[in-house]
1. Rank structures 1, 2 by distance in nm of label points 7 Å out along Cα→Cβ at positions 13 and 149 and report only the one at the top, that is, the highest.
2. Consider the structures 1, 2: one of them gives -0.60, -0.82, -1.12 for log10 I(q)/I(0) by the Debye sum over Cα atoms at q = 0.19, 0.23, 0.30 Å⁻¹, for residues 117-164 alone as calculated from the coordinates. Say which.
3. One of 1, 2 was used to compute relative contact order in percent (Cα under 8 Å, 6 or more apart), and the result was 12. Which label is that?
4. Have a look at 1, 2 and say which one yields -0.50 for log10 I(q)/I(0) by the Debye sum over Cα atoms at q = 0.09 Å⁻¹, as calculated.
5. Given structures 1, 2, which gives the highest value for distance in nm of label points 7 Å out along Cα→Cβ at positions 237 and 309?
6. Taking Rg/Rh (Cα atoms, Kirkwood Rh), for residues 21-228 alone as the quantity of interest, name the structure among 1, 2 where it is greatest.
Structure 1
């Protein structure tokens with residue numbers, strides 16, 4: 001098994017018109033040589049990511065999912081513009097090579113970026129990357145450090161004042177995700193009424209405004225294959241904006257399944273945060289606060305928000321599957337995952353001192 005992140009065959013219903021894509025790319029990137037082949041990366045349940053291989057270069061193509069999607073969602077041009085502005089001050093962002101708004105090519109906006117050849121820590125670390133407990137902790141801290149570093153970027157100097165509204169972010173997120181969840185409910189889904197009411201009652205003021213990734217996870221970082229402690233890339237900037245840094249951390253911890261979590265949460269794990277040496281969620285919060293200089297009595301609100309937001313994303317994806325807009329069988333059980341996350345939120349609310 002290769003340690004590098006590999007693409008595989010394109011999934012049913014997600015094929016590209018390769019001839020049109022090839023014609024377009026050779027117009028904007030005339031140095032491309034030979035015919036093109038395409039594969040698809042397995043990760044992700046939102047935007048689709050493809051590997052385009054020419055004789056002299058590999059490229060990554062990102063496009064929205066197929067089927068009906070919200071007008072404001074999956075904005076490829078916004079994502080690629082953010083990446084281009086952010087890369088000079090946060091060098092882990094891939095270089096954008098082309099962006100296309102001509103729907104005659106693919107029926108949607110898309111962009112093409114450079115490929116970072118490396119290791120992406122997905123559900124399991126590659127067996128060839130043998131990390132002991134101390135090594136694992138070192139990797140874990142390096143990943144958190146890159147989030148802290150992002151939050152410390154001077155977004156005004158980077159020309160990114162326009163990517164979000166900034167202040168009032170907490171309230172906008174609670175109101176927005178509550179509305180999106182409600183609109184995505186299917187007949188077999190749960191309501192989240194108690195959780196939504198609690199979040200609206202307990203929401204704090206913003207602790208600050210910075211660039212936030214909004215989907216920062218182990219499987220969105222790329223490790224140097226020659227030195228797995230070296231993070232060479234951070235991917236998936238679709239939801240990046242200006243907002244509250246602790247809300248960003250709450251989003252990250254929604255995916256942080258640790259070794260002592262219950263079997264249902266373990267089943268949802270998609271990154272190697274269960275390994276010996278990985279920080280617990282509580283340790284992540286303490287480490288982040290220490291590095292960022294922020295002080296906080298309890299992280300309960302942000303943890304519950306992160307889980308609710310994840311449930312809303314999952315339910316939105318399931319809604320597309322439920323109504324037949326995607327045939328991807330990975331999504332068939334997502335409604336059960338959302339129901340589990342509601343129970344997890346309710347348990348945290350029951351034990352919270354807020």
Structure 2
């Protein structure tokens with residue numbers, strides 16, 4: 001006899017269930033197709049054309065073997081359906097143009113997301129996800145450790161090319177988010193006289209803040225070897241200071257933590273936050289902490305963005321440095337209270353949020 005549960009499902013339910021399983025079985029094809037389009041230079045070809053491009057003209061411009069020409073429309077059909085290109089049909093000929101998403105994939109675009117996307121295909125990032133079930137059955141800290149025998153930060157320290165790609169990813173993201181916060185979150189910086197960007201790397205966000213608000217004395221605080229790579233030629237209201245956020249931070253009115261805390265366990269986050277609390281004045285004297293991170297399980301965010309956030313959390317679990325995670329509002333509040341902060345304010349920024357935290 002079969003399982004009685006099978007007979008309790010209607011034909012419609014069975015087909016819907018099968019569709020969901022099939023969707024998960026082929027969903028990776030979307031990512032691989034976009035990777036192919038980027039590597040063939042399709043967004044740049046369309047952009048260079050200066051207008052909507054016909055399928056035949058696109059094929060002529062692609063570095064492909066002539067025998068594969070008839071397959072390009074299938075690639076473009078999927079990517080247009082997924083929102084990366086606009087497809088039109090005029091006089092029985094297909095034409096394509098860019099969307100805001102594909103504009104982020106241009107090699108020379110002012111704002112790029114290509115590095116973030118392509119980095120996910122790096123074997124050292126991707127392969128630990130294949131060890132998830134193995135990891136759940138052992139005592140290793142992360143699936144990354146199960147595969148490599150060490151953590152992500154150690155591998156990155158030893159692998160110069162992987163480190164370069166990581167920094168490129170952070171810089172590209174910082175360029176985009178910097179535009180958003182200086183144009184859409186101007187009130188956040190009202191009354192701020194000095195700001196420390198903790199883990200600010202090359203200073204992309206800090207430079208944008210310094211340029212937009214010349215009255216703010218801005219400092220990038222990062223590990224000494226990172227700071228040493230930035231040279232000494234900086235604007236009058238921007239400088240770099242080396243140190244360790246787990247030990248102490250320089251004093252300032254405001255401290256910025258962009259995508260820092262999701263890399264660490266709760267205990268380590270509390271240590272960082274306590275040092276932030278010690279470095280800033282009271283709320284009445286203008287002290288604040290500015291955090292840019294995801295807030296998951298938010299009912300105000302649509303299903304598609306929630307799914308992206310939850311996938312990012314799983315990626316942090318699989319390949320992070322150990323204990324990295326995305327947090328919901330309750331988890332963030334718990335960390336703030338444990339570190340001695342009393343109040344906070346949230347502004348949503350797409351997949352992430354800007355959280356102003358006050359002593």
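Please treat every number below as a calculation from the coordinates, not as lab data. Keep in mind that this is a model prediction, so the values were computed, not measured. Cβ atoms are built from the backbone, for glycine too; each structure is taken alone.
1. Working: 1: 3.9; 2: 5.0.
Structure 2 comes out on top.
2. For log10 I(q)/I(0) by the Debye sum over Cα atoms at q = 0.19, 0.23, 0.30 Å⁻¹, for residues 117-164 alone, the value -0.60, -0.82, -1.12 is produced by structure 2.
3. Values: 1: 18; 2: 12.
Answer by label: 2.
4. Answer by label: 1.
5. Comparing 1, 2, the top value of distance in nm of label points 7 Å out along Cα→Cβ at positions 237 and 309 belongs to 2.
6. 2
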